[in-house]
Structure P
Amino acid sequence: MSHETLIVAPGPTPRSVALPGGEAREVPAGWDLLPPGDAGLTRRVKAAGPTWTVKARRGRRVISLGVWAPAATIEAARGALEEERATPAYQRRLAAGRERRARDEERYVEDFEAAIRDFLAFHPRHAAVAGELASRVAAHATPVGSGTVARTRRIPIEERAAAAVIAWMRHQTTGYDEMQIPRQKGARREVRRALAARSRALLSSYRRGEAPPPGCPLRQALTHDAGPLV
């Protein structure tokens, strides 16, 4: 058993695991739990084997709680990796990777803001509003780790941009955050659907070039801390 590479669940005690069939097993003596967080170290420990990877479901997500492995294996992998990471060649690769990711991220933010402008398609008389709105939404939605729809690759960027605009307007122009929504199945979804329809209707008026209504919530949200929009 201890020579196998397995995916297990947390067990009933700190040094036990649950096998796929539900059976509880004690972790072998001399094994330690390598916590998640260092992908390079985890890969090396798994490659050296044997290991038991502990996974648990959190809502719809399955997350790793760490990897059980012989303590000697973990320490050997950690020492080798620390030596490699201390070399000038590794530091150069690390710096080059950071610069590449920064360039890629900058391009993505630009592309995402352009996709927002395309979605808005405001009349030329509202160009300043479109520019400010696109900038605000992109700044909110694109930071790495934000967890917003802008960070998913599962849908086209055009759909991401549209969803990000509607989400931003829901929080900034509708009073959604202060609403007391009944704790009933589907109630929040219905509220969001109604607010989205209201936001799309407001956006349509800007596309047609109409004068903004008195007290327009979109202009109020955009002029806050930004000065008047022409």
Structure Q
Amino acid sequence: MKKNNLKLLCKNHVEQSTLLNKLRDLLQPTMARLGASFASTGLSANFWTGLGLSIAIAAGIVYASPALGLPWYYAAVVGGILLLVSGFLDVIDGSVARVTGKSSKKGAFLDSSFDKIAESVVFVGIAAGGLAQPVWVIVALAASLLVSYSRARAESLGVELKGIGIGERAERLLIVALVGMVPHPEAMNWAMIIVAVVAAITLAQRIASTSKKLSFT
């Protein structure tokens, strides 16, 4: 009886979605229409994935621009806008793949790999531009990559972790983009601290969820 209760608790935990995942579910019909519109251009999902990466790299370069003497707030705002556009395209590529029926393991691999490259470039740009203290950038980036690693490792063992935790990649980059645009010199530093905390909590949630699932195998 106790074991069954644990299984039910674990199942309920795994089925929980992050805030943005719930929002994505509500917006699914709209995203399907957008996916159809973008697919009508004849450009593949991989193209939109690559474009999203390019824009994220541009965001990282803009974030680093204060090192060249450009105003820090200009970098924070323009970099944030580019980061939001990149995030939008990161959602669109999946919609295009579903609409065209061309989802593939190769596309999933490229999408996941490009996500990590984009995230790393953005954080490095923030550190290079002096928008936040390097130590917090390092902590935030390390915690974020550990969150991604925990999911990859768990799924290699047959445990699905999609939607588990309070802060997946989309949530974390949204924090960077929006908090970073607050007109205060310490805004991006606070964004890094928030991302570090959110990522650490998410990592703990994923470790706990995976441990529970594996205990029943």
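The table for this structure:
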quantity: If Rg/Rh (Cα atoms, Kirkwood Rh) is computed and equals 1.15, the structure in P, Q; calculated: P
quantity: Given 2.7 for distance in nm of label points 7 Å out along Cα→Cβ at positions 95 and 167, calculated: source structure among P, Q; calculated: Q
quantity: Structures P, Q, by FRET efficiency 1/(1 + (r/R0)^6) of positions 87 and 199 (r between Cβ atoms, R0 = 35 Å, to 0.05): label with the highest value; calculated: Q
quantity: Of the structures P, Q, the one that 14 was derived from, the read-out being relative contact order in percent (Cα under 8 Å, 6 or more apart); calculated: P
quantity: Source structure (of P, Q) for helix-only ellipticity at 222 nm (-39500 (n - 2.57) for each DSSP H run of 4 or more, over all residues; to 500), computed value -26500; calculated: Q
quantity: Computed 1.25 for Rg/Rh (Cα atoms, Kirkwood Rh), for residues 39-126 alone - originating structure among P, Q; calculated: P
quantity: Winner on FRET efficiency 1/(1 + (r/R0)^6) of positions 55 and 119 (r between Cβ atoms, R0 = 30 Å, to 0.05) once structures P, Q are ranked, highest first; calculated: Q
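Each reported figure results from applying straightforward, stated rules to the coordinates on display, with no laboratory input. This structure is a prediction, so every number in the text was calculated from the model and none was measured. Cβ atoms are built from the backbone, for glycine too; each structure is taken alone.
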